[in-house]
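The data blocks that follow each hold one structure.
A short reminder: the numbers here are calculations on the coordinates, not readings from a lab. Remember, it's a predicted structure, so these values are computed and weren't measured experimentally. Cβ atoms are built from the backbone, for glycine too; each structure is taken alone.
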Structure 1
Amino acid sequence: MIATESVKRGIAGAIGVGLRAPHLAAFVADRPAIGWLEVHAENYMGGGAAPAQLDAIRCDYPLSLHGVGLSLGSADGLDEAHLLRLKNLVERYEPCRVSEHLAWSMAGGTYLNDLLPLPYTEESLAIVARHVARAQEVLGRKLLVENPSSYLRFRHSTIAEPDFLAELVRRTGCGLLCDVNNIYVSATNLGFDAACYLDALPPMAVGEIHLAGHAEVMRSGAALLIDDHGSPVPPPVWALYGSALRRFGAVATLVEWDKNLPALPVLLDEARKAERAALATLGDYAAAS
């Protein structure tokens with residue numbers, strides 16, 4: 001498997017990829033080498049062949065469940081039926097990690113099929129903390145909360161995003177999923193220092209890192225980055241990944257690619273790039289320590 005050499009050299013953070021439907025048959029048939037797989041939880045809450053195929057795959061690969069519908073930032077409260085479905089998945093697949101987004105996606109009982117931003121205020125922090133605590137109570141395990149990609153800044157936000165996440169960790173004991181691409185996208189769009197953002201996160205709370213590509217569009221004569229997971233990881237994100245590894249150590253890393261999905265060998269090659277980057281960064285860092 002990928003990361004075998006990493007383990008030999010004392011680097012425990014394995015490299016994984018997102019398991020998407022077009023690649024599912026190849027993983028079932030060929031069992032390509034990779035450290036772990038992430039699946040979107042909502043894709044396996046129904047019937048059909050996919051849940052049974054995942055049962056077979058989990059015999060050979062550690063799994064991570066990544067939710068997109070829990071709506072931690074919703075003022076309406078958590079959907080307890082959805083939370084129960086997630087609990088059932090956790091019990092069935094016994095994932096190594098469970099994660100969700102710092103966002104909201106539900107209002108008035110209607111799912112909006114998007115991860116929407118929330119203002120960073122004491123009121124919203126209390127809401128998210130209450131929801132994270134409830135989710136962890138029901139699931140019986142720590143939840144990793146992912147930082148979002150941002151395209152606007154709420155005028156009445158009073159807390160910086162990394163400080164919001166750090167306080168969420170302090171209040172709930174949750175972990176963090178550090179999406180390096182999201183940090184780079186947000187820093188570029190909103191004009192803050194990505195390295196300072198990393199430095200503000202509590203290192204021991206980070207349980208997973210995400211890498212992905214993004215798109216650039218022009219809006220009113222200025223470039224806007226869009227977190228679309230539709231291309232290889234670009235050089236500035238690789239550079240920020242190195243900074244994240246030096247800050248957080250050997251953390252499990254996922255390569256995300258959801259749009260314009262490439263052939264599986266191309267995706268696996270991106271994972272090998274991540275492993276080489278981790279080996280080079282952490283090896284050099286350990287030698288200098």
Structure 2
Amino acid sequence: MKSTSSFILSAYIGLFLVFMFAPLILMVVASFNDISPPSVTEWRGFTWKWYAFFWTDAATLRADPVLRALDRDKFVGCLQNSLIIAGVVTPAALVFGLSGAIILTRWQSRLNGLLWWILLSPILAPGVILGLSALVFWSSLGVDAGLFTIIIAMTTYVSGFSMLIIMARLQRQPVEQEEAALDLGAGPMRVFRRVTLPFLTPALLSAAVITFMAVIENFNTTMFSKGGACTFATEIGSMVRNPNGHPPVINAVGAIVILLTIIAATVHAFARRAEKRR
């Protein structure tokens with residue numbers, strides 16, 4: 001009976017891993033196939049040109065029937081917009097998330113339950129609602145939709161994620177450490193800077209990474225708050241809607257994102273291991 005249960009569990013885990021990672025593997029394989037739309041069933045030769053799209057010369061782009069239809073400058077500009085948005089939203093979300101985590105963890109009140117739902121409501125709300133609400137509100141004040149409205153909508157959305165990550169760490173900190181520092185004459189700000197903040201550093205780093213990735217890949221909230229602006233996610237979305245099939249450049253971008261994610265996860269794992277040893 002036990003062996004049967006173990007076999008069923010192992011089979012389920014195996015099917016789950018195949019379901020999760022097989023599409024990613026096929027996407028990466030298709031990014032090296034010299035065919036458009038991308039395919040793994042029809043192989044026309046190995047190529048790097050879908051990756052070289054971002055640095056190859058203009059004459060080569062014009063000579064290729066697929067690449068010449070793509071606007072490289074616009075794609076790079078949209079990526080730059082995403083990096084600008086993430087560069088503003090990430091620290092703002094950390095500040096708001098840290099403030100919310102401290103309030104809910106350290107402030108004991110009957111209003112904590114209500115505050116919990118208020119602070120987490122942006123996560124539960126559909127991204128469409130957040131994007132449209134930011135667009136309508138700021139438009140009524142005479143602010144045109146663009147990067148500013150995206151930043152406001154995304155900050156509202158991702159601050160809850162950073163708050164949950166920081167709260168999980170803050171709840172494990174012994175309150176006695178802060179109380180002892182206060183008894184020894186340290187002021188509240190000094191206790192926060194010398195005791196609380198160092199303890200929260202791993203959580204802040206994790207929250208920053210997750211927030212940054214959430215901002216870069218977000219589509220729904222950004223799509224309904226961007227106006228005439230574009231981001232990395234919305235530009236890829238418009239390329240995917242090509243009636244002739246999406247260009248393999250998207251597969252190449254996805255493969256690069258996967259590689260960067262693996263590198264970041266590996267660095268984070270080694271950093272955590274080094275921290276435990278210390």
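Data table
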| item | result |
| --- | --- |
| Per distance in nm of label points 7 Å out along Cα→Cβ at positions 22 and 158, the highest-valued of structures 1, 2 | 1 |
| Distance in nm of label points 7 Å out along Cα→Cβ at positions 126 and 230 derived as 4.1 - corresponding label from 1, 2 | 1 |
| Computed -13500 for helix-only ellipticity at 222 nm (-39500 (n - 2.57) for each DSSP H run of 4 or more, over all residues; to 500) - originating structure among 1, 2 | 1 |
| Structure responsible for -0.40, with log10 I(q)/I(0) by the Debye sum over Cα atoms at q = 0.12 Å⁻¹, for residues 142-245 alone calculated and labels 1, 2 on offer | 1 |
| Entry that produces 18 once relative contact order in percent (Cα under 8 Å, 6 or more apart) is calculated, selected from 1, 2 | 1 |
| Which of 1, 2 leads on FRET efficiency 1/(1 + (r/R0)^6) of positions 38 and 182 (r between Cβ atoms, R0 = 41 Å, to 0.05), largest value | 1 |
| Top of 1, 2 by Kirkwood radius over Cα pairs in Å, largest first | 2 |
